[in-house]
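Chemist: Structures for review follow.
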Structure I
Amino acid sequence: MAALALDSHIAPPAIVLQVGESERPSARGGRLLPPGFLSTSGSQIVDAAGRSVRIASIGWNGTDSPPGAVLAGLWRVSYRTVLDSIVGGGFNTVRIPWTDAGLDARLNGYNDRLGWIHTSLNWDLVADPAPDANGHYRYVTTMQLFDKVVSYAGQIGLKVIFDHHNNEGTEQKNGLWFDLGPGSASRDGGVKGRVTAETFRQNWQRIARAFAGNATVIGFDLHNEPNGEKGRITWGDGGPTDIKAMCESVGSAIQSVNKDALIICPGPFFYAPPPPASGMDPKYAAPAGNLTAAGTNPVKLPIANKLVYTVHEYPDEVSDIARFGLAQSGTDYVDRMNRSWGYLVRDNIAPVWIGEMGSSLRTPADRDWAASLIGYMTGEYARQGGPAFGPGQQPISASWWLIGPSNDPPYGIQTEWGIGNYRPEQQDITDRMLMR
């Protein structure tokens, strides 16, 4: 696509922030993660010295869309500015999505180059300084973009988690992590998919190998929002849609080429109780992710102290849980978190990272949700069976959704791209996510 013309209303290129290892220039109370890779100890995430840390991240969307899509905001500001704004907000990590189609665009019949980049502010994302006959620039590929982002994130002390978001650049209609082969009926409306379970595994190895030994990249979130309602996902039956088996197979493949990163395994979404044969507790719904079986039938990896589980917690504004009769605040909400995933932290079994949470916080119900969730994460509901945290321990790690402005719920944490412009009602919540 054609480069956008330079606009006088667009912010100038970002100035590199001089960030220390243990403090933020924004003085929001957040702290950067220590240098090096992370591991786990019981329900805590720890640094190389064994000290508990808290991943306080934010999502950056864009590369979860069809091939050619770039990280959001790069049509208006530089990628450095976006990363600086994440650090300025007090966060220590950014979660970045990828898709199989975007990673291997040429193999799938797509243009493998990105588009909609503000050339003047992102000149190093131009692959050829000479435009074509139509005045269009040729931009870098998705992987080359990721290389640039990781490099600059490392310079400012920000960590990165990569997230497999979908196969083809749109919502995964079958609820699975692949759309072709045994267990997958179709991609969408009978259209044959392109990504097998083996292709998915190999693509993860490709990303893991690309960043092996790079301590900026601390984790791999294996798949975004697997939906058990659609794909009949199971836990531990050994079939093609067994998510525990997927985490073990793909996690092992990643560890064979990258032994340092955290392997982040999702619980499948069930808005109604799962079938009795699912391997998960059939008595309860788990719309944030069903990890009821992970305590007694855990994911096992060759390098055991690298496993983190993940769920996504949203209010009805985003998750549409009210029509299922599910609470989004108060005692019933706490009980559901305890059953679905919180027990893993409470009983010191494994860490859980809330890979997405967010709300526009426009209504009392949204604000009640935020108060309940952030209180649960920080140990305020221990008397109701929630986790508690002792001296030297960190509360539950999480990732806010999302950086930048957005016109769709949940609205982004900023009103405009650039450094600053944070919505105070959202930052009141995200400030409580920061490492203490």
Structure II
Amino acid sequence: MSVAAVLEKDYFTDYSILLDPYEYFDAMRAIGPVCEMPATGALLVTGFKEAVEVLRNNVDFSSINSTVGAGVPLPFEPNGSDISEQLEQHRDFYVGGDLVVTFDDGRHRALRSIANKLFTPSRLKQNQEYIHQLAKTMVQQAVMQGGCDLVNDIATPFVTLVIADLLGVPAEDREKFREVIDNAPPPGNLDQSDAPTENSPLVFMGTYFFQYLMDRKSSPKADVLTELAQATYPDGSEADLLDMVKLATFMFGAGQDTSAKLLSNAMKYIVDIPGLQAQLRADPKLIGNFLEEVLRLEGSTKATTRVARKDTQIGERKVSAGTRVLVALAAANRDPMRWPKPNTFILNRPKIAEHVAFGRGVHTCVGAPLARTEVRIILEHFLAATREIGLCESNHGSANARKFNYEASFIIRGLSELFITLAAN
């Protein structure tokens, strides 16, 4: 794609970019690691070094627009070299502006301090028996059938049940939540560029989470919901119940998206790279590093968004307060200045843990440890239960002419479906 051709495209609405965002990012990188997106006036960051710089700088950049994207204009005219107060005064104009992912400074630190305690290694270890049993059951059923739609038959219900079990969501409510999430448009919906974030699933689930937390206050249990009901802020004060409801609801919703997409994206590489699945079967310990390289090449989140709340700079480029910034995580993870052979899958790539698929800095995805754990476990079961996993050619074409459909989102990189064939041992 030429630079001239790419400049005519709008990243937030163009379906050709949805199918291949990497070609678009490469063309924009040729202009510079930080460049303006003509259709919106936002800045696009494709350089790895520059992306890390923005993600770590929570002093000069706000996350207030991280749910709506950089394509949505500010709801006010920026005034001065520091618009922090203006942004906060207009927080209600942002859909999702009341979620932890959009908060800055003290409010973010207070909620993040609580969230960080919920996905500890010890808790994930306690949860692993359930994850293994669920994965084994679902994989065995799929293998008996000879195949499945990995996205809709396995990935989505699997991660929904895992996060529900971890939080303590009652079994009878889990299917309701999955239906609501399945029927809602994805975050960063290309079909609604003027309002790309749909908040109704979180509102629906929030009414349930409010009742759960009220119940846990009077009848504590050994689960995350009880910890949230009894949580305190860093200063020792009791956490606001509504804050905890929104935190629990957001973790339930967001905890599904990234993990389900990671599983299907990973399987796409397993079935299409010759010899890879045999290598992983022979040494399952390689699955962890394999997933890190998948996250680098095709992470679940293509981009995140910031607003410059102060006059600052990114790399060598001056940035005025009020500038919207799209940090292309997918581009940074394929930046040739950082990654040798950036578009090539390399198992055990050196320093692979430095990728930014889960972000960097104070807004690093809090559910990253859970995503890594649950996807690694179910892949172990898929590989152990089969002698061969393939792609259904009637749905996805032959090996040299694959066809895939992706969710219509400028934020998420996720397959709509992935039909696989499974040959039992």
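Read-outs throughout are calculated quantities, based only on the coordinates presented, and are distinct from any laboratory measurement. Quantities reported herein were computed from a predicted structural model and do not represent experimental measurements. Cβ atoms are built from the backbone, for glycine too; each structure is taken alone.
Chemist: So distance in nm of label points 7 Å out along Cα→Cβ at positions 205 and 405, computed for just one structure, reads 4.5; which one of I, II is that?
Modeler: Label of the source structure: I.
Chemist: Could I ask something else about it? Given a value of -14000 for helix-only ellipticity at 222 nm (-39500 (n - 2.57) for each DSSP H run of 4 or more, over all residues; to 500), point me to the structure among I, II it was derived from.
Modeler: II
Chemist: Compute FRET efficiency 1/(1 + (r/R0)^6) of positions 301 and 413 (r between Cβ atoms, R0 = 30 Å, to 0.05) for each of I, II and report the one that scores greatest.
Modeler: Working: I: 0.35; II: 1.00.
Comparing I, II by FRET efficiency 1/(1 + (r/R0)^6) of positions 301 and 413 (r between Cβ atoms, R0 = 30 Å, to 0.05), the maximum is at II.
Chemist: Can you spot which of I, II the value 18 was calculated from, given it is relative contact order in percent (Cα under 8 Å, 6 or more apart)? Write out the running numbers ahead of the final one.
Modeler: Working: I: 18; II: 27.
It traces back to I.
Chemist: Thinking of I, II, which structure, once distance in nm of label points 7 Å out along Cα→Cβ at positions 373 and 397 is computed, gives back 1.8?
Modeler: I
Chemist: Given structures I, II, which gives the highest value for FRET efficiency 1/(1 + (r/R0)^6) of positions 77 and 269 (r between Cβ atoms, R0 = 35 Å, to 0.05)?
Modeler: By FRET efficiency 1/(1 + (r/R0)^6) of positions 77 and 269 (r between Cβ atoms, R0 = 35 Å, to 0.05), the leading structure of I, II is I.
Chemist: Next up: Please state which of the structures I, II yields 0.90 when FRET efficiency 1/(1 + (r/R0)^6) of positions 237 and 285 (r between Cβ atoms, R0 = 30 Å, to 0.05) is computed from it.
Modeler: This value belongs to structure I.
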